[in-house]
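What follows is a set of structures for review.
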Structure P
Amino acid sequence: MTEVLDEERVKTGIRGFDGLVNGGIPRGNVVLVSGAAGSGKSLFCLEFIYHGARDFNEPGVYVTLEEFRDRFIYNAKKLGFVDVDALIGEGKMDVVRMEVFNLDRLVGSMEDLIDKYDARRVVLDSVSVLSAFSEKPDMVRRGILDIANMLKRNNVTALFSCGVSAASGHNFGVSVEEYVVDGVVTLFNKITDVQFVRAVGVVKMRGSSHSDFLHPVMISGEGLAVLAGAAFPDNFRV
């Protein structure tokens, strides 16, 4: 496998994660972040944009197809990201809610945002929503592919979030997302006796070596942290 040079790595800034992907996500990759409710996927995506804006001088846009902008920013500050408003005011990041009525229009609107902010990072939360706006899976498949290709043309590193059924482990919506993207990161939230246990695994990461193991995840007032090397409870099963 040909390794990507260090300067082409995009650090997420998420504690403990970048070490799982040889120092960061290869620049220009589109990565699917999937997980059940409560697993931390929205927080993972938020931190990717936030740390890019605050720590790595990489402007970013968080595109949400579900949550209202003000509510999202309020929740981000409650989680400890108190300077989100300042970063938005400085033009280093933004949170934009888009209505999905036309997939072609969505692609164009996202590209306009990239141009407006000179964005190097983009989150689309969540691609699961796209399937609700078309009865034809082929149209959704084409729409997701068009978005991914647009991001690559602009050399943007991006995360797509995707809901997963806690019961079945299957993605909500069309399963093609995994074949369109360059990487897949899966977050788990499982009950062991009377305790919730979170974990993360890198299923694939094109252009990079990566950890082949699951790693425990902790969520606190400082955000999400991957506890690489920590042990799971004996009864933990995914």
Structure Q
Amino acid sequence: MLPDVSQFSNAVQSALRLSSHLKGKAWSVRREAWTALNAEFLYEQYSDENERNRVMRYHLAKRWPTATKQERMHFARWIVRDWGGIKRNSPDTIKRHLALAEQTEPLTPFSGVASYSKILSIKDPTAYAIFDARVAYSLNAIQLAQSAKEANPAGFLVFPCPPGQNREISGEGKKPGYMDILGRPALLSRGFIFIDKKDAYEVYLKLLRLVCEKSQQSMLDVEMELFGKVFHFCEMARTALSDCHV
């Protein structure tokens, strides 16, 4: 049985509402990558990167039902490797992710979720969303900030994080990062409960559906906000923890 995420969804909705005046950072894509898409998508019409990424996802979703097998493979490879920058996926791996995405009721293991969720999100962005490290850190930071307001923070749910490449979060190099508050040991020490990896993507979609119902936002817009405002939510969590110790 999947965990109840109703309180989690309330915290996410509140955080999104409080940050509504902020512009989330867009996923930056090289010109060469947009050119490689070649799916009758006129990317140059959109100067705003957030809008370009949003329209692209809906554009590919419209193309998906009538696309040939070869076209779908091209879209899948493009969204994972060219757009997503996940170069470690071999052609065979992307074929497996595509086969998963084409199922009527896809299996959603934790392994490969940052890749196959990208393919699902261009198959149907109204039903599926990308789940990657930044989204997971945003959700966990929101829960952490909420927990700071509670006398007994035990029992809060947090997501396992897919592998990520952002050093500002991990703290590699000269950046301090946020692992001191968002790392697994820190969250476990506060009594947080980690969502089982095998259930993570399904719970994520369940959570997003609740947030969308309450906020009247689309699943794509909620996902993009969680991605684009990750550093805001991380700072929000750090501030909340500092305030509760004053």
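No value in this document is a laboratory result; all are computed from the given coordinates. Since this is a predicted model, take the numbers as computed values, not measurements. Cβ atoms are built from the backbone, for glycine too; each structure is taken alone.
Here are a few things to note about the model shown:
- If mean projected area of the Cα convex hull in nm² is computed and equals 12.8, the structure in P, Q: P
- Entry that produces 15.5 once mean count of other Cβ atoms within 10 Å over residues 86-93 is calculated, selected from P, Q: P
- Answer label among P, Q for the case where mean count of other Cβ atoms within 10 Å over residues 182-189, calculated from the coordinates, equals 21.6: P
- Mean count of other Cβ atoms within 10 Å over residues 62-69 derived as 18.0 - corresponding label from P, Q: P
- Among P, Q, structure where helix-only ellipticity at 222 nm (-39500 (n - 2.57) for each DSSP H run of 4 or more, over all residues; to 500) as derived comes to -8500: P
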